[in-house]
Structure I
């Protein structure tokens with residue numbers, strides 16, 4: 001383990017820390033931290049202490065675990081604490097989970113990239129083991145026996161061979177005085193001894209409160225004297241207010257103020273878009289007031305762009321790619337001498353997140369700075385945004401308090417805290433507590449979009465029907481353009497979202513350039529969406545051309561069991577931020593999910609007329625997913641008949657959450673495949689609400705079957721990997737049912753939905 005990864009675990013007993021954390025002085029408090037400076041010196045200082053996660057045990061035995069990631073329906077508050085509670089042998093009914101404030105002391109709090117479990121698995125287990133060890137030692141002192149004579153089980157210490165036990169509540173005071181054991185001395189539980197990890201029917205902590213409305217989302221925050229703000233934002237990114245007339249707005253009952261926000265200049269980053277805010281006593285008045293604003297906009301240079309016309313720029317870019325990102329063998333030679341050749345072009349429309357709860361943030365000035373309540377995936381980014389608005393230096397971070405509410409969905413949108421900056425700006429301008437609400441129209445028309453993508457694939461087959469060459473060219477507005485307007489080519493952040501794990505003798509992957517004229521950001525599974533759609537669809541086309549079963553062809557294309565060495569192809573592969581030696585791209589695991597899903601879906605069974613099955617597989621976020629979709633064609637319309645997915649996410653902590661995420665991913669992916677198409681005309685987003693950016697409905701879905709691979713490998717990610725293989729499996733199924741290929745999404749443009 002490198003020095004940057006060295007973990008220091010301390011018993012935090014300084015009175016000022018306990019007081020600031022709101023924890024009684026008799027409690028046992030543990031923290032886990034990553035700190036290169038402390039690791040290098042071996043210093044143990046509470047002043048320098050910056051914990052990732054805290055475990056506290058109160059005098060009544062209640063175990064409190066702070067969750068430092070955001071809950072947006074994925075179950076993180078019901079999963080991460082399991083790691084601590086299981087190792088600690090805590091009674092889950094006597095565990096309280098508390099939400100962390102935004103603070104650098106917790107390490108990364110970014111709830112994106114499907115990495116909450118992956119990044120916290122080991123350290124949370126060790127935090128629980130540390131607490132258990134200290135309680136065990138405390139009990140040994142009470143009974144005056146060797147520590148080996150003490151067993152911690154079910155929220156109590158038990159003396160071996162005796163009918164004696166001590167509840168955690170009886171051990172806290174002594175345990176708080178003990179030295180913290182070294183990490184290397186810990187003995188973590190074996191799989192057979194785990195009580196919660198990997199078990200079924202683990203209670204979702206927030207489910208009952210959410211169902212009864214007894215909890216707080218971003219839209220629910222209420223403070224004394226709170227005012228509501230809605231904002232008329234420039235229709236075109238980097239547009240500005242030329243002039244405005246608020247006379248009619250101010251006549252609306254309940255409207256308090258009208259304030260112009262500073263215009264946005266490149267780069268967009270996570271900054272406010274600008275515009276004019278209407279502040280009112282209630283939401284209705286704010287919206288009605290905004291409707292009566294008369295604004296003349298200066299649209300700027302982005303008003304020259306129409307997304308449909310810009311597709312021709314994409315197409316020209318494909319003809320002359322500028323950047324080779326992966327090269328193996330000699331594709332041109334293989335293609336020239338091929339027995340059969342195939343090429344195809346794939347298009348995926350622009351996409352938005354459309355979470356059920358649009359962005360919302362509340363800000364209130366304090367004596368020192370500001371306190372914020374927000375449905376945010378990135379509380380630390382929210383904190384930095386607030387500090388930027390108030391022009392606070394880094395050492396004043398503690399003056400900005402970020403409270404994380406529950407999120408009504410996020411999908412990546414709520415990791416961009418522009419809405420937090422708006423709330424802080426308006427609170428500072430008015431000296432009133434302000435809640436900024438985004439309407440559905442705001443969310444659709446002023447978001448961070450998944451870029452449309454055009455991709456061209458060329459493939460060659462030898463005389464035996466094997467793929468001898470593969471060429472994949474891609475162009476899309478790069479995510480990097482949001483942070484660097486000069487960026488024209490998709491970078492590793494885009495390419496790393498599309499693992500090609502085929503055993504090919506000749507492969508070429510390259511990119512074209514394009515300008516960007518709106519804010520581009522990550523959407524659930526990012527560019528895996530378009531990369532997998534193109535690659536997995538093309539595999540099915542090659543199988544048909546070769547006259548082979550698509551499932552068998554796919555397995556043969558993945559080839560021998562191996563860990564892919566991307567560097568051999570000159571590919572600087574990011575692997576979702578993980579080391580390839582810990583999280584290798586393992587072809588055996590990829591083939592295994594293909595075989596498993598084929599078995600469970602009864603691949604090859606005789607189907608009724610106008611029915612078809614399609615298959616696709618993809619590795620993303622270090623996880624392996626294969627999906628089979630069965631469809632039927634009835635009166636010219638496609639109907640989903642069955643959905644099966646096999647998933648390998650390594651060791652599973654919470655099986656029910658894995659299934660729910662895979663089910664949600666299928667529904668999310670179907671929405672993108674059926675309806676997802678954000679377009680611009682003269683720089684303005686044309687869609688506005690669910691009537692023209694539709695969602696799939698529950699009556700469009702059959703049962704969704706998830707088949708989980710039992711594994712002892714390191715846990716990977718689950719929030720996003722179910723999305724990429726769905727659309728290609730769907731389109732491959734449509735081809736099997738109808739003989740017609742659909743290479744362009746969304747499908748509703750063809751009248752089959």
Structure II
């Protein structure tokens with residue numbers, strides 16, 4: 001029994017062991033499958049990680065490609081414009097902004113036609129219409145106008161884009177200034193070929209004449225049709241043997257050129273000497289394609305040599321010694337003065353307002369003025385002194401054989417004063433009466449320098465001092481002047497930075513109608529506070545003009561001040577006029593388009609604008625200035641003559657000027673009420689203006705006594721500290737509101 005049970009238990013145990021082994025085998029199989037799955041998952045995870053890395057790199061590449069595309073678009077050498085169906089700019093690249101001198105924001109959303117010359121806009125509109133209709137022109141040549149007034153020849157091409165955003169025009173603009181220049185140079189070369197004073201003959205490689213110029217005909221007597229296809233030997237004089245010509249052709253073949261004297265015969269049989277230069281012209285393969293001969297008779301060559309020598313030492317415009325000869329003569333003068341223990345005076349002079357003459361009347365008139373000035377200078381010095389032109393409107397005078405220091409300075413001052421007097425007299429140039437003057441700097445040898453460079457530098461510094469000390473005078477050099485030059489250079493740098501950082505500001509000074517006890521206008525005044533403190537407008541505004549920034553600043557002043565004044569809201573504000581000062585150069589360069597643009601942008605009515613000019617505007621080119629002032633009045637604005645009586649305009653000429661308001665200068669108001677001469681001048685100006693139908697305004701009124709006297713004389717428009725100083729826009733608006741409401745008592749102590 002027990003054995004049987006043991007057998008049963010054994011079998012059961014064996015079966016259990018078998019089942020366990022099978023289970024273990026199954027688990028091992030499952031484990032193997034799990035390991036495989038884990039390995040597969042790990043592999044898949046690595047693949048996903050690699051895919052993610054590839055995706056990240058692709059995204060970075062896409063972003064980089066986008067940046068590169070934007071850079072390529074922006075900095076492409078071609079200007080690109082994207083226009084909507086109406087021709088307005090939707091997008092523009094940086095190259096186009098540079099070409100037009102505009103910020104991107106100033107171009108986008110504006111019709112592109114505004115940047116095209118007025119006479120070409122219709123053709124541009126048709127260019128777009130034809131393209132939209134599926135008949136695009138290949139190209140269109142136009143003239144683009146930049147912000148600074150430059151005209152840029154450009155060739156336009158376009159592609160029509162009919163995408164999801166609707167009709168678009170992709171316009172490319174290529175600056176073809178160089179092409180125009182090349183065409184001009186080709187025309188110039190052709191003109192030079194025909195108009196050259198030297199004869200030119202062109203042959204083929206075999207020596208057959210293909211072309212000659214007009215001078216060839218003049219020199220030889222042969223017309224072009226008489227020599228075409230023939231050999232230059234038809235000009236042979238017979239004076240040269242075969243050896244001469246053999247050597248000539250050998251030199252041509254070896255070096256590609258020959259030059260020398262030769263005798264030839266004209267058509268009439270006359271034998272003449274000429275200077276001949278022959279060049280062989282080779283093609284791309286190096287073979288000779290043409291020969292070019294250039295010649296002139298020996299007399300012309302000699303005269304040409306003399307002219308070259310004169311050109312090297314004399315100014316071609318005035319026939320005065322140029323800088324090279326001036327330096328040589330000054331060196332010799334200093335050597336002789338050192339040897340003989342004498343003095344030398346160097347006068348360095350510059351014509352006042354010459355730049356304005358050039359800018360308003362043109363360079364041809366400026367050149368004629370320089371010629372007349374040179375003639376006057378030569379009449380004022382001794383024959384052994386030197387008058388030279390260094391360039392532009394700068395002249396020098398070297399005074400030699402001066403004895404002791406006192407007499408030398410007296411002589412230099414006497415000559416400088418004589419120069420000032422003679423150059424201040426009117427010049428009559430091309431139908432214009434031009435009144436200028438000169439500023440002269442004086443440096444003495446050996447006190448102010450012992451070398452040419454030191455004397456020239458110090459005389460130049462003294463001239464600069466004289467020019468910026470009211471001009472039309474002279475000044476002797478002193479070491480202290482260097483500091484002023486340093487200040488000027490520093491101011492120029494600081495002023496450029498101030499303009500770039502938009503640090504210039506505007507102040508406003510009210511104009512009072514004393515009879516009505518109301519503010520009737522304000523004058524916009526430019527102000528600048530440098531890092532060292534406030535700078536007088538009399539000092540920094542001329543520097544702006546010299547830096548070429550005056551035009552842009554004037555445009556900004558008009559736009560900004562008209563916007564400010566039109567935004568004022570108080571009783572009587574909508575009737576205030578705005579006065580803006582313009583220099584002669586600004587007025588000459590001013591475009592009526594930007595005046596309208598400023599007024600339309602601000603909403604200020606043209607009738608509320610007063611443009612202030614000075615008598616200097618009419619010193620020269622008065623006809624052009626008068627025409628511009630007539631245009632200003634035609635738009636509804638008024639014109640005020642500032643500083644009247646301080647310049648050179650006669651009362652008789654005043655009636656011809658388009659003036660609405662005469663401003664009595666503060667220099668005449670300062671002496672009131674006690675100075676009888678100033679009172680007489682003020683009365684004369686008031687009477688004159690009244691009879692000419694002009695308004696009159698006294699500026700610089702500072703005391704109650706001045707105010708009361710002017711009121712008694714009938715001058716009702718007053719501007720000055722007796723009422724208010726120049727203020728910020730907000731301060732001025734508050735002051736005007738209070739004054740018009742009767743809350744502002746009159747009295748200088750209150751301001």
Structure III
């Protein structure tokens with residue numbers, strides 16, 4: 001169905017023969033919600049096969065079947081969450097009649113979340129809200145009801161529980177760990193505050209074994225515990241180092257089998273389960289263990305991801321539709337609540353707001369506030385529907401800064417004046433009268449014409465022409481046909497555009513140049529079916545990488561905006577690659593806390609340039625932005641910094657003389673690990689051996705031979721912070737062999 005999308009240490013885990021260092025994501029701050037980790041193992045083939053299997057199971061009404069083969073809202077909800085976690089568009093499962101899982105759930109929303117008397121089942125409502133947000137729909141207006149308002153009405157201030165007397169089949173509205181967890185997750189997904197008493201109520205239900213169960217006193221259950229851990233972290237008042245979560249981690253370790261998976265016991269028989277394994281992976285990632293591999297490797301060499309992938313059948317299924325839906329979120333390492341595109345854009349805006357300068361601007365390449373950089377930020381906020389006049393760092397607003405610098409910046413050329421005009425119009429101001437200057441006049445004053453050729457500034461410069469045209473159209477002004485012809489004439493034989501027509505080595509056709517030209521031409525009135533546009537679209541298709549994106553977040557974002565302007569259905573072939581649509585491919589550059597990294601030569605360090613340029617594409621807004629009602633900006637609660645080092649437990653295996661330190665993701669790769677040792681009876685430590693993330697290392701260390709064994713000390717340091725035991729000591733016995741460490 002064609003549609004315009006609406007609104008949406010290091011990989012040090014390479015071969016280490018005797019030392020496997022494993023990283024984990026978390027924060028000492030509150031965790032409010034989650035975004036899939038960029039460090040997740042690549043399960044592309046498994047995910048593709050799983051979604052293909054779900055297509056074979058989808059029923060005519062758009063639903064997925066339950067255990068009886070009939071339409072089942074519960075399984076369908078999990079299918080929606082699984083698709084979003086995997087980066088597939090919500091239309092990836094669609095019947096010939098156009099029914100999707102979301103349209104089915106909208107039809108069933110009221111019936112599924114209420115009993116026959118009309119009372120709400122809070123657990124079901126919360127779970128449905130999580131799916132609705134994951135699919136980028138509105139939980140305040142879905143299926144004829146406000147899931148969030150009705151859910152909030154079931155809160156009891158005296159106890160902190162979300163509960164009712166509703167009853168429907170096996171489900172009830174009674175206070176329980178499961179109902180409370182889903183209610184909290186639904187609120188968190190909708191970015192609504194979770195009362196502290198609700199968190200305290202859920203904490204009080206923890207069993208003595210460290211887990212949570214279906215009923216008080218029943219003992220810990222793996223699936224329930226995984227759900228509760230994610231709900232507690234999403235609520236914002238509990239950190240991964242909270243004693244209750246430390247106990248939950250011990251519970252998970254006690255329940256893990258030799259293969260690295262988790263399962264269930266029935267009649268004294270233990271059965272590994274894809275549902276349980278996926279749920280625990282989600283909980284571990286929420287706690288900071290991303291990827292959930294080395295720190296959870298068993299003594300037999302198994303790990304959760306390997307175990308989960310091994311459960312997939314030849315038909316792509318993980319037993320059935322429900323197990324397959326669950327497995328998708330585990331394979332993708334996407335903890336609950338899974339964010340939809342709009343929520344991810346809001347998290348990105350939160351990070352963007354955090355780096356605003358006190359003068360209202362954003363720093364450019366020089367480190368000082370820069371009008372061009374600030375115009376990009378203003379466009380990002382406006383694209384997401386937020387008023388840039390309300391965005392400040394305690395001083396002047398973003399628009400006040402632009403107003404103060406408008407004259408000097410616009411004098412830089414038609415590209416600068418055009419970009420500023422776009423930002424001003426997007427914020428609801430008048431580009432004809434802004435900061436004491438008429439931006440439209442500045443643009444038009446740069447126009448020159450000779451016969452049938454005319455344009456702005458340097459006639460051979462793509463960006464001069466494109467930004468001038470976009471600025472004029474944002475201001476509601478017409479564009480001369482000669483300017484449109486000039487920009488069209490700059491198209492190269494392969495369908496793309498260069499920066500200009502110079503022969504510099506760097507100046508080739510690129511997705512960025514091509515995208516801005518396409519947006520300008522369409523804004524100027526060139527039909528989408530015109531040859532200049534279809535050739536450009538073909539160029540963008542041809543320039544994708546093997547994974548389906550355009551090599552970095554900036555180029556990917558610009559390409560997405562151009563394709564949207566050209567009316568391309570991004571949720572259909574050829575734009576969907578390995579079940580992931582371009583928006584999801586852009587999101588792969590987004591860190592769990594909302595920042596973006598550029599990749600390539602800059603690795604996974606935070607990149608504010610990528611952050612600013614990615615947000616309009618996330619919201620599905622091509623340039624120039626369409627006028628809309630803007631609302632005041634309120635920053636979301638910050639998510640944990642994925643550049644922290646999170647250290648797991650160190651282990652030593654006598655067989656093979658293997659030392660392992662559990663680790664999670666330090667995405668900017670700046671942590672340092674030092675290892676020293678001393679034989680039994682010796683007080684002085686050896687000179688420490690240092691392992692850094694920034695360069696390959698290969699170090700041989702001659703351990704002392706001592707029948708009495710030795711003590712090994714491991715110390716972790718990271719300027720971004722360390723969670724867990726920054727210093728660990730192990731007593732080892734037996735003859736020690738040389739330790740060889742190999743970097744990436």
Q: Name the one structure among I, II, III that helix-only ellipticity at 222 nm (-39500 (n - 2.57) for each DSSP H run of 4 or more, over all residues; to 500) of -15500 was derived from.
A: II
Q: Tell me which of I, II, III gives 27.5, 93 when you compute Rg and Dmax of the Cα atoms in Å.
A: III
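Read the figures in this text as sums done on the coordinates, not as results from a lab. Keep in mind the model is a prediction, meaning the values are calculated, not measured.
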